[in-house]
Structure 1
Amino acid sequence: MRRYGRLFPRIVSLENLWAAWREFRRGKRGRPSVRRFELEADRHILRLHRELEVGRYRTGGYRIFAIREPKKRLIAAAPVRDRVLHHAIHRVLAPLLDPSLIHSTYACLPGRGSHRAVLAHQRALRRYRFVLALDIRHYFPSIDREILMRVMEAKLKDATLLGLLREIAESGGGLYRRDGVAAFLGFPPGFPGPSAGLSETSRANGGAITTSPDSIIS
């Protein structure tokens, strides 16, 4: 398996951060947090770039939301500057890592997406008599961050980038163990474990979901 290196400078370059910001703000410029960031985008992007270059970047706090449709879920929205960085990472890593995904992965991949998934499903219905519908229960809380990092280490040999990815992964590790969260989501006792759990910050390319705040968590 090929391991990629020297990616960190590409990710944190001003050019890539600016491109990531332009991508992120698309369709979101009416949101108050995005408007505030845009007022001083030069300063915010330059500061983010410098913090990343000297190793002082730390993730910000999450805003927690609850949604109940189509099912009860908890959404953790990262600050705008963190989501810009998520886009910057995605811009560099996705073209390298996406080809290793199985062919039936659709999600929000370029050239695939939900419409292609529906067409593939319809083709399967015409070919097979039976369909088994499955869902991974508590998917994000169940992800083991140590296993995730081992997968990343098998694909990436850039130690600085791996440290950044760990910082992002660990930032949401305690969200599901906050007071009220386990009860709200119906978790069994002791779940998730200490090394499990990623914050659900996005649906498509790092764009945070927005919904009405819920009072379960301040």
Structure 2
Amino acid sequence: MPVRNVSNHGGNVIGSFPSVKMGRMVAFESLLERDYLYLLDYDPDVAWFEEQPLTIEYQHEGKVLHYTPDFHLLERGRDVLVECKPVRFTHTDENQRKFAVAQLWCDQRRWEFRVVTEQQVRGGVRLENIKLLASYARQSVDPVLQGRIYAFLHDVSAPPTITALASTLVPDATALAVVRILHLAFHHQVCIPLDDVPLTGDAPVYLPIRMRKEHRA
């Protein structure tokens, strides 16, 4: 559980993010943190995460100070502490001191410390594509349609586009089928490229490698 509440102490934007993965509202203390939460919620390598996870006590110039990183997450079985910080603030003396303290704390426990900036979070089109998928994350998919999607993708020689797949399987309700496909993509049941271009109906859809292997077996 968070060790402290988020605060608006310098005009920063605070709020709560409705995490599908964690099944609860996750507090954020800046818009950069909010955007990073979209990435964490989607990332299949991240098993779980929490905000304001712990406080590290350290001494500086004879004073006892405290530093609370933004997030603790479990990524591929490894504990990671994360600080979200705009690039323009990463090189201040205060933040460099905090980062060094956190790095030492993590080294002693075989954790990883990571500073994440807007360059990693907002670079390219990936974030906006994930936000689009996230808007369909809580939709439901009929098991029969889901099975038909898997079977079709397993049998085709080349990945169809989202629109082509939807119109082929549900010609009388193509728009609804698109919603179901995007839901499956958020939950990694089908794959859609997210890194290169904005997500449209022309994006290809294919099965994850693990599911292709299961179908072949």
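Some points to look at:
- Structure with the greatest value (metric relative contact order in percent (Cα under 8 Å, 6 or more apart), set 1, 2): 1
- Computed -14500 for helix-only ellipticity at 222 nm (-39500 (n - 2.57) for each DSSP H run of 4 or more, over all residues; to 500) - originating structure among 1, 2: 1
- Which entry (1, 2) yields the derived value 0.55 for FRET efficiency 1/(1 + (r/R0)^6) of positions 77 and 165 (r between Cβ atoms, R0 = 35 Å, to 0.05): 2
- Source structure (of 1, 2) for Rg and Dmax of the Cα atoms in Å, computed value 18.6, 58: 1
Readers should treat all values here as calculations from the given coordinates under stated rules, not as data from a laboratory. This one's a predicted model, so the numbers in the text were calculated from it and none came from an experiment. Cβ atoms are built from the backbone, for glycine too; each structure is taken alone.
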